[in-house]
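Take a look at the structures below.
What follows draws every value from the coordinates through simple rules; no lab data is involved. None of these values were measured; they are calculated from a predicted model. Cβ atoms are built from the backbone, for glycine too; each structure is taken alone.
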Structure P
């Protein structure tokens, strides 16, 4: 699945989150070797996982007041999902997931391709043969266009126009324990952010 959405400016902050919540959301990101924006993407994913109702109130609602182009239907369904969502564990960074995301974002970005299929025309199932030997379950989100970590995560949570809201489900899935991401230049959409999710280790 993919999204091509608006570009805005992002500053690393999360108003009204406690130091303990921020520390929990950062988990092992400080030593991950990711760029700051890549860290921020996982950080925001973890914030919504550890306290979905607080994310709705302090992060999503203020954002939506400034960004009014989203479908009311999808905003309503996201608010409903976050209201009833139970807290989840934060996702821990894994280097193999980062390298997998980096390869896809780099190769497809250079070729100007979109989607989960590789430049060699391998579908996601074939691409993840090695990963599925390591993790019980894997998933992938892809976002195009924006350099703003908060916007990337919120866009994927809203999943405007995606009937099964698969990006949202990946972010809010209790099945996933690990995640990493890579943001690379894209020939047609400025840049692309690939997020890989992994379940428990086999």
Structure Q
């Protein structure tokens, strides 16, 4: 197992990648026409989907890499490049908002909660690749249990975000959400550079 500082860093990294606070304007855009009950239902489904996606990546992500013959160093470089592109988009405010589904009932709400809210907007490629890399940092059931708890906690935060999104949006304002999103973008850019550097050192030991 890793130490507490490392697990805290992993949690903060995943929180920055999911960026639930920065997603508040997007959540409002998709759910503004819905009743509080339907918004809560979408929030529950989205949080469950995010948790399921990340837990799947944690448990079988490394096996997928082995099946396709991809080294962890190559995946680290690829993940770092992906994170860097995402961070640039966040820093320059290019997080696009897809067109909302016109349906406000049943299947429409279910599909909206899963795509695009759960993935790719929340549990996107960056978060998935990060959890696979973090799983590779340690061994043993304790390591995976701690990461699973962190993922479940993040899912709960996503659910709470849906519940408090209208209240927070009124007080934080568009400028506050944009500032927070750009701060998260800067943090992710720093993490991306570290990923790429570590991956290159693994692929080319002479750089170490």
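Each of the structures P, Q was assessed by relative contact order in percent (Cα under 8 Å, 6 or more apart); the largest value belongs to Q. When Cα extents along the principal axes in Å is computed across structures P, Q, the figure 43, 36, 29 traces back to P. Upon calculation of log10 I(q)/I(0) by the Debye sum over Cα atoms at q = 0.13, 0.15, 0.22, 0.30 Å⁻¹, for residues 92-147 alone from the atomic coordinates, which of the structures P, Q produces -0.33, -0.44, -0.93, -1.45? Going through each structure in turn, the value belongs to P. Among candidates P, Q, the computation of log10 I(q)/I(0) by the Debye sum over Cα atoms at q = 0.15, 0.24 Å⁻¹, for residues 28-131 alone that gave -0.74, -1.22 used structure Q. In this comparison of P, Q, the computed figure 0.95 for FRET efficiency 1/(1 + (r/R0)^6) of positions 20 and 188 (r between Cβ atoms, R0 = 25 Å, to 0.05) is attributed to Q. A value of -12000 was derived for helix-only ellipticity at 222 nm (-39500 (n - 2.57) for each DSSP H run of 4 or more, over all residues; to 500); which structure in P, Q was it taken from? It must be structure P, since only it matches. Computing Rg and Dmax of the Cα atoms in Å, for residues 36-75 alone across structures P, Q gives 11.4, 33 for structure P.
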